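Below: a set of structures, written as structure tokens.
Read-outs: derived from the displayed coordinates by stated rules, not from any lab. Note that this is a predicted model, so its numbers are computed, not measured. Cβ atoms are built from the backbone, for glycine too; each structure is taken alone.
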Structure P
Amino acid sequence: MISCEEASQICNKSQYREASLYEKIKLKFHILFCASCARFSKKNKKLTSLCEEADLHCLTEQEKTTIKKNIKEQL
């Protein structure tokens, strides 16, 4: 059986679709016996779905540079 720490790492990897099938199976088995990790996994899945629904995006390098320049000019 895996530790709770390893379960949380697999859960996070799974969120970014980086967990292997074997890791996912180990996580599912651990969640059957650990209520804390089951709650963590459920909240993690909810967070992932909310981020996908929000259609978040990062600033481009040019946008970051422009913002930094504007801040420096205001100082």
Structure Q
Amino acid sequence: MRISGADLRDADMSGADIDHSCLPLWCGAKFKADDRICKQIIAHAKDIMKRSDCGNAKLLKLMDEYAKGWHREKDFKGL
């Protein structure tokens, strides 16, 4: 299903399957998510930071600890 152009401000995305989605990265894209979605977002952000040589070891470790147990963790070894 495509929802491009949808206004997700104040949307409750808890329980949504966001695999293969593109989340908007502008400040007005404020929506509510559950822990599973937040862990997925953090895991991908951590991967981008590591590939880009950004952040520091302490921050990356904290992100790694939080993201543990996200639903696709085993598929993305080394994130």
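Please state which of the structures P, Q yields 36, 25, 18 when Cα extents along the principal axes in Å is computed from it.
On the way: P: 57, 23, 21; Q: 36, 25, 18.
Only structure Q yields this read-out.
Consider the structures P, Q: one of them gives 3.9 for distance in nm of label points 7 Å out along Cα→Cβ at positions 10 and 58 as calculated from the coordinates. Say which. Source structure: Q. -11500 is what came out when helix-only ellipticity at 222 nm (-39500 (n - 2.57) for each DSSP H run of 4 or more, over all residues; to 500) was calculated for one structure; which of P, Q is it? Of the structures listed, the value fits Q.
Tell me which structure, out of P, Q, gives 3.0 once distance in nm of label points 7 Å out along Cα→Cβ at positions 50 and 66 is calculated.
Only structure P yields this read-out.
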